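Rule-based calculations on the coordinates, nothing more; no lab input. Every value quoted in this text rests on a predicted model; they were computed, and no experiment measured them. Cβ atoms are built from the backbone, for glycine too; each structure is taken alone.
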Structure 1
Amino acid sequence: MKNIKIIKNRSDIGAGTRGADMGIDAIEIAAINSKNDYFNRFDFEDVKTENEAIYNEIAAATEYKNPYAKRIDSILRQCTRLSEHVATNIKDDNFPIVISGDHSSALGTISGIKAADAQKRVGVIWIDAHADIHSPYTSPSGNIHGMPLAAALANDNLDCQVNEISEETAQLWNKMKQIGVPDIKVQAEDVVYFGVRDTEEPEDKQIDKLGIKNYKVAEVRYRGLEICVNEALSKLSNCDVIYISFDVDAMDCDMVSYGTGTPVPKGFEPEEIIVMIRQIMASKKVACVEFVEVNPLLDFKGNKMAETAFRILEEMTDAIQKLY
């Protein structure tokens with residue numbers, strides 16, 4: 001059985017709102033309040049953050065240096081550090097569970113999985129309300145938590161370019177694509193979405209062009225969860241390892257909580273996420289899982305989002321211990 005290692009990445013500098021850096025603590029509080037010793041049972045590592053970049057920015061009272069890729073220099077360093085943590089743990093035959101703030105971290109995690117063994121083909125199952133496949137050339141917000149997959153795919157979607165970016169932004173963005181191993185970490189055919197339902201036109205065109213399958217909530221419920229997950233696993237059958245990226249906004253905000261940076265209604269129920277992750281785990285190909293975007297500052301139901309995320313985390317960990 002693999003040793004589970006919790007990697008705590010308290011970074012929220014890729015998001016447009018603050019508070020996701022507190023998500024890990026909120027999940028830990030959820031465990032404590034349920035009298036669960038989960039976070040005492042496993043070794044953990046803390047990834048050094050650059051959250052002070054927010055305050056430095058305010059203190060300088062200047063506009064963003066890179067408005068179409070905000071705080072990209074800090075995020076580059078953050079993702080590089082996270083990549084090193086993930087790669088080291090996989091090489092040590094641990095099973096890393098990454099709990100991050102905002103979703104820009106996914107680039108670091110994917111890069112670490114690839115860096116652990118560059119010869120292995122990495123599949124990605126992206127459970128999220130958002131596609132996160134913008135680049136600085138297409139992003140309407142400049143928030144990098146909407147860009148990690150584009151960087152992992154090393155695809156800028158220049159066909160849909162709307163932004164003229166600076167030379168500095170272009171250089172830093174190219175460095176983002178080099179984290180862990182040079183260039184492409186994942187092939188587009190090895191990416192599967194579940195629950196994506198809030199996208200912009202450049203993303204829609206990119207998804208269509210690259211042929212990325214998106215299992216929308218309605219399709220999953222109509223055709224059956226087990227059938228859709230089996231199809232996804234079949235699509236990724238040539239991959240050596242699989243990474244699961246779970247953004248809590250994949251869940252229905254009206255049913256669960258608005259305690260996340262970009263909540264979207266009509267998402268999955270928590271029980272559907274649990275069944276989905278358990279079925280993916282049963283493939284015995286999963287190398288790493290990441291939980292992101294719990295924001296307790298936005299949760300008007302107390303700590304409901306973190307409590308729900310912890311319940312899913314505990315179920316997933318049980319599956320890891322039984323299967324890996």
Structure 2
Amino acid sequence: MRRVATPYDIEPRLLRAFTAVAEELHFTRAAGRLFVAQQALSRDVRRLEREVGAQLFVRTTRQVALTPDGERLLPYARRVLDAHDALRDAFRAGARPLLVDLNSPGLVQDRILRRARELAPEQELMARFESGLTGAVREILAGRLDASFGRYGGLAPRLRAGLDARFVRYEPMAVLLPEDHPLAALPEVPLGRLAGERLYAGAGNDRTPEWTDLATRLFAGRGIHLAPPAPLAVGQEEFQRIMAKHRHPVLAVVGFPPLPGCVLRPLVDPVPLSPVSLVWRKGLRHPALDALHEAVAELAEREGWHDRPADSWLPEGEPGLPGAR
């Protein structure tokens with residue numbers, strides 16, 4: 001006798017394929033996110049549609065959209081996958097390291113990681129450097145990273161849907177200048193003095209759109225322009241070479257590590273703030289993640305990371321901030 005599938009028999013792989021397409025609304029991007037062939041992804045979606053007995057997507061040559069049944073299935077699928085991931089993590093947590101993206105070496109995230117290692121010496125916390133929160137989140141959702149730091153509110157909503165987040169700090173922003181730039185002699189640079197300048201803020205880098213968006217909001221109405229895309233530079237030497245070649249000032253944060261031939265100057269009037277959060281895969285359980293939370297709470301309390309300067313700027317309506325709705 002042929003066994004008839006019921007919704008209780010659905011494989012998590014099929015739900016993961018469905019959820020990826022539902023969040024990306026694009027089969028090619030969803031396949032890339034899951035690191036599977038598009039043909040295999042389409043096959044899994046069709047199989048899921050057969051098993052639930054409903055069409056889940058409307059596909060045209062130009063777009064993909066959820067059907068009402070797809071909309072109805074999505075929250076159930078997410079809950080099942082969260083439970084599946086939690087079960088996996090519960091039995092793997094003691095045996096595997098926590099992979100933590102710090103964005104770039106030398107930032108304040110290094111201190112958080114060091115303190116977490118002190119708080120949980122029996123755990124292994126491994127640093128990674130993805131140079132952009134959006135790029136890191138793709139790795140988190142694909143299961144190749146566990147946590148990262150950055151501007152949670154600048155992520156696309158479809159990415160935020162798969163994450164949990166905790167606000168860490170307001171980080172003052174700065175400008176990185178060639179040491180012979182006219183503004184390099186100033187101890188701090190008023191935003192108004194950057195009018196007419198072109199600042200590099202990651203334009204064209206698909207790992208860092210949250211940073212480019214923050215810069216766009218900050219520059220609006222101030223006569224400051226985004227520098228055009230530059231080749232993606234990985235590592236300090238490559239970044240230094242590209243900067244020396246193009247000579248655009250770079251939008252940075254005050255904790256940005258020193259770079260030969262350049263000076264870092266805080267921005268003022270107003271002080272622009274980059275909101276930094278800790279993000280991790282929704283539902284993740286790991287004792288090393290608990291240590292990261294403890295380190296964040298301790299450092300934020302001791303150093304006033306949640307205190308906003310009186311003369312400061314933040315993007316309006318930023319999700320994920322204290323008091324934000």
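Listed values, structure above:
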read-out: Comparison of 1, 2 by Cα Rg over 2.2 N^0.38 Å, for residues 221-292 alone - largest value held by; value: 2
read-out: Structure with the greatest value (metric volume of the Cα convex hull per residue in Å³, set 1, 2); value: 2
read-out: Comparison of 1, 2 - label where Cα Rg over 2.2 N^0.38 Å, for residues 53-180 alone is highest; value: 2
read-out: Computed 0.55 for FRET efficiency 1/(1 + (r/R0)^6) of positions 285 and 301 (r between Cβ atoms, R0 = 25 Å, to 0.05) - originating structure among 1, 2; value: 2
read-out: Ranking 1, 2 by mean count of other Cβ atoms within 10 Å over residues 21-28, the structure that comes out highest; value: 1
